[in-house]
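What follows is a group of structures, each given as C-alpha cells.
We did not get these values from a lab; they are worked out from the coordinates using the rules stated. Here the structure is a predicted model, which means the values were calculated and not measured. Cβ atoms are built from the backbone, for glycine too; each structure is taken alone.
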Structure I
Amino acid sequence: MPKIKTNRAIAKRFKRTASGKLKCGHAKTSHRFHGKTKKQRRQLKGTRMANKTISKTYNKMLHN
C-alpha cells in the first residue's frame, strides 16, 4: 500500500496543537480595513481554533 499524501493546501493553512485541535488564521484580514472598526481589526490578529465540524475532516487530510 502506498503512503497517504498530506493535503498541502490544508497543511499550509492549519497547524495541529498538542491536544489535536486545529489552529488557523482569521478570514477577512487581507484588505479593506478602512471598513472595519479598530476593535474588529484588533480581534482579527493572531490565530483561532478551527470549528469542530471541519476539524475531523481536516485532521484526516493532515496525516501527521
Structure II
Amino acid sequence: MSNLEEQLKKVRKLQSRAATAKMELHDLAEDLPINWTRIKTVARKTFDAFAELESAKEELSTLENSR
C-alpha cells in the first residue's frame, strides 16, 4: 500500500472518530444541565479529534500534490 493510500485510510478513520466525538458533544449539550461536569472532557476530546483530522488532511494534500 502506498503512502497516499495509507494516508487516505487514516483520514477516513479520523473523520469517523471526529464525527463520533461531535455527536457526543452535541448529545451532551442537548441534555444540559445534566452531566455539565463532563463538558470540558468531551470538548477536549472533540477538539483533539478535529485537530488530528485537520493535520492528517494537510498531510494527505501534500502527498497528493507531490505526485
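So helix-only ellipticity at 222 nm (-39500 (n - 2.57) for each DSSP H run of 4 or more, over all residues; to 500), computed for just one structure, reads -29500; which one of I, II is that?
Of the options listed, only II reproduces it.
Can you tell which of I, II yields 13.4 when mean count of other Cβ atoms within 10 Å over residues 38-45 is derived from it?
The read-out comes from structure II.
Suppose you compute Rg/Rh (Cα atoms, Kirkwood Rh) for every structure in I, II: which one lands on 1.10?
Derived from the structure labelled I.
A value of 52 was computed for relative contact order in percent (Cα under 8 Å, 6 or more apart); which of I, II is the source structure?
Computing relative contact order in percent (Cα under 8 Å, 6 or more apart) on every structure in I, II gives 52 only for II.
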